[in-house]
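Asker: Got some structures for you, see below.
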Structure I
Amino acid sequence: MPKISMSSKRVLARTLAVIPILGLFALSLRGPARLSAGLSILMEPDGTGVWRDLFAEFEKNHPDIRVRLVEGPPATNTREDMYSTSFLSGAAGYDIVYCDVIWVPKFAAAGWLLDLTSRLSPADRQDLLPVDLRAGSYRGRLYQVPAFTDAGVLYYRKDLVPRPPETFDELERMAREFKTSERWGFLWQGKQYEGLVTVYLEVLWGFGGEWIDSETGKVFLDRPEALHALEFLKRTIGSISPPAVTTYIEEDTRNLFQNGRAVFLRNWPYVWTLMKETPLGAEGRVGMAPVVHAPGRESAATLGGWGFAISRFTRDPEAAWQLVNFLTGPEQLRKVQLRMGRVPSRKSLVPPEFVPVLEAARMRPPIPEYAQASDILQRWLSAALTESATPLRALNEAARETRLLLGEARQ
């Protein structure tokens, strides 16, 4: 067999690296075929059909504006890449951005979004959750109108435990006490993806730690609190959490919990609505509580959420605003809430049981480099949880790489 030279290998590697980028570019150009009086938007798959119904309602009220829905892949990071690729192409691209809160700093800093600060009415500003308005802003200007809010919560079996745990020690003790050969104690999202970051941050904040100071760029991952948080998650694997938890995402854990396979579940509010359709939920055997914390500390859930932004490259910003204003209205958000279980970002529509959790929710660092910082943290958390590195080494390396990313030479 003929040998392949090192230079040929390098060319092959570069070629293979370009293929995914070209694929994303092709996908980004697939959707927004332009109409003379049309708007395009890339979203998650519309499994319930509620978005198509809302767009049809909008078109009925605005016969001169057509809306083209592009159903992208379920993976959030892939849709983020599709938006970024479209923007980088310099084409008009998508008019409306269905925007994760963690995309706002990156997209706004790049100049890809229109400033919507002056467009939001005083009444809407009063009704929208303050934490979601902050998450939709960058450097004091609003770029994303909040639609749905999210925050991590702890679900528990009310028929098994007398009350929900408040501390990490109580969670471990109760999980061990009510765990059986067919029922695990605690489920959480441990796969290497953004969900792992949200889980880790809740534990980190619960121990009184921090990740990144968005104002100064200081990194705190090599502090004792960060190590305590990672050691807690690692300690659960194989004891109160299944060994396969390092491969789980939200739906894996939800399905196990609703089938009676766990005592506790960390997940998002959407589970509450879906749980009511299961025997456990219908029989009132499931409760919801804030995530746990260390003694003397406070519970802090990771803030998630989605909203609508407008591309700077849109050819019709007025029509785009009409659509954003329509989609974020109370009536429309209520329809999505009933059909998808999403919690609207409006105070008037937030279910009472979620208010304490949302009031304690915290934003992830609103920095333009968030995606890269998250990738660093994901990789090293996963390395520690799968025993490819010790927790101490993983956090030291994550801290070092994050400082290099942020250019923090003084630490």
Structure II
Amino acid sequence: MPLLARLPRVERPILLLRWLALLLVLILHWFDRSAAGVLFAVPKMALVLVGYNGLLLVLMRYVVWLRRPLNFLALDTVVATLAVYLTGGYHSSFFVLYVFITIAAALQLELVPTVIVSLSIGLIYVGACYVNPAGLLSLYAQYILAAKLLLLLVVAVLCALLLEQLRREHAEMERSRALARRLGALNDLFQELSTSLDLDRTLKTVAEAPVAFLGAQAARISLLDDQSSRMYVAAETGADGQRFPLPGAEATAPGGPPSPEGAKPAPASAQDGWPEVGPMVAVTLSLADKPLGRLDVVCHDTQVLTEEDRMFLGALAQEAALAIRNARLYAREREQVARLRALDRLRDGFVSAVSHELRTPLTCVRTSADLLRATSSQLTEAQAEMVRTIGHHVERLEGLVADLLEMTK
């Protein structure tokens, strides 16, 4: 059992079929009373095949060639042919081995190869029956032979069709699971893009998405400068960290088919020290028909983008454009707030400096006015009135300065 556990899952049912076939051979032997052409007793041959199965299980541990299902099925065909020849030919119950070999082949092959294998096994079976002493001269022998060949062909077709349907359903199920995982990851990606207001983080996330989700070789984001209207590289990433050139890309609108100018992606040639890369696909980043830049994706030489991959790139471009717009607006708002705060600090500093500069002369004027008021007995009525007026306006100016200082706190 430990040896059986080490085998691949596809090979385990094949080995189990071999033992089931031997059991069915012994059961059918009880109903076959004919001794024509029997050169070796069926129970003894069954024991020989039990030893053969056990030996094969041991050898599969050391011989790599025997671990391949089609290889040991070919060896089984040789052993089954020898067993049929020795145990009666057309009426041998070891014909069951051919049926199980056909079923095992259907587990590995598609419909047409399985039918070809069953026809080949049928020809081998006819040859074994022909050289057996029982022969094929009697009408009964020919009838039995034709029925068994038809059974072998029907089993091959039915098993191949059934297993092909199971393979398709399994592939569709795996595709659905992969799509569900991909949609979940895309939802997390788009949610991160919609909530992130950091432009550098947004650009890095968008550049890494084609490599992570499509298995692309590399990706680059180029943005359009609002002032100079020129493209500049904003972020780039790759599977091996290498840089790559931009020429030779396939232009693609967001969510749409390639444009006529670049319908056939071509490898970009190396220039300016850039290494050679595979086919490139360019996706426009735009919002409300206003271009923001483009996303260049470098595919591997053998990689073919499906319609789902192109739809993903289109959706990624739309979400990226929205996220970049929001990040830019947020950055501009932060800059505006920073400028306003700088202006506030400049205003506060100016008001504080002016207030302190005004207090010094006002203090001198107030002191002089107080001294004059102390000698008011020596002043005329007009001079005393002027001193009171000076004191009153000095108090007003001091109040204004105090208000200015209060505003800067």
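Just so you know, all these numbers are worked out from the coordinates, no wet-lab data involved. Here the structure is a predicted model, which means the values were calculated and not measured. Cβ atoms are built from the backbone, for glycine too; each structure is taken alone.
Asker: Output the label of whichever structure in I, II has the greatest value of distance in nm of label points 7 Å out along Cα→Cβ at positions 294 and 350.
Answerer: Details: I: 2.8; II: 4.8.
Comparing I, II, the top value of distance in nm of label points 7 Å out along Cα→Cβ at positions 294 and 350 belongs to II.
Asker: Any idea which of I, II comes out highest on distance in nm of label points 7 Å out along Cα→Cβ at positions 46 and 110?
Answerer: II
Asker: Quick check for you: by FRET efficiency 1/(1 + (r/R0)^6) of positions 86 and 206 (r between Cβ atoms, R0 = 30 Å, to 0.05), which of I, II is greatest? Walk me through the intermediate numbers first.
Answerer: Details: I: 0.20; II: 0.00.
Structure I gives the largest value of FRET efficiency 1/(1 + (r/R0)^6) of positions 86 and 206 (r between Cβ atoms, R0 = 30 Å, to 0.05) among I, II.
Asker: Here helix-only ellipticity at 222 nm (-39500 (n - 2.57) for each DSSP H run of 4 or more, over all residues; to 500) was calculated and came to -13500; which of the structures I, II was it taken from? Present the calculation step by step, with values, prior to reporting the outcome.
Answerer: On the way: I: -13500; II: -23000.
Working through the options, I get structure I.
Asker: Where is FRET efficiency 1/(1 + (r/R0)^6) of positions 238 and 382 (r between Cβ atoms, R0 = 30 Å, to 0.05) largest, in which of I, II? Intermediate results must be reported in sequence, preceding the final value.
Answerer: Numbers: I: 1.00; II: 0.00.
Looking at the calculated values, the largest one is I.
Asker: Hey, another quick one. Work out mean projected area of the Cα convex hull in nm², for residues 94-213 alone for each of structures I, II, then name the structure with the largest result. Walk me through the numbers on the way to the answer.
Answerer: Details: I: 11.2; II: 10.0.
Of structures I, II, the maximum of mean projected area of the Cα convex hull in nm², for residues 94-213 alone occurs in I.
Asker: If you work out mean projected area of the Cα convex hull in nm² for I, II, which one comes out largest? Don't skip to the answer; put the middle values down first.
Answerer: Numbers: I: 23.8; II: 39.7.
For this comparison of mean projected area of the Cα convex hull in nm², the top structure is II.
Asker: Tell me which structure, out of I, II, gives 2.2 once distance in nm of label points 7 Å out along Cα→Cβ at positions 174 and 198 is calculated.
Answerer: Values: I: 2.2; II: 3.8.
Of the structures listed, the value fits I.
Asker: Thinking of I, II, which structure, once relative contact order in percent (Cα under 8 Å, 6 or more apart) is computed, gives back 10? Display every interim value, and only then the final one.
Answerer: On the way: I: 23; II: 10.
Attributed to the structure labelled II.
Asker: Which one of I, II has distance in nm of label points 7 Å out along Cα→Cβ at positions 126 and 230, as calculated from the coordinates, equal to 4.8? Let's see the in-between values first.
Answerer: Values: I: 4.8; II: 8.0.
It traces back to I.
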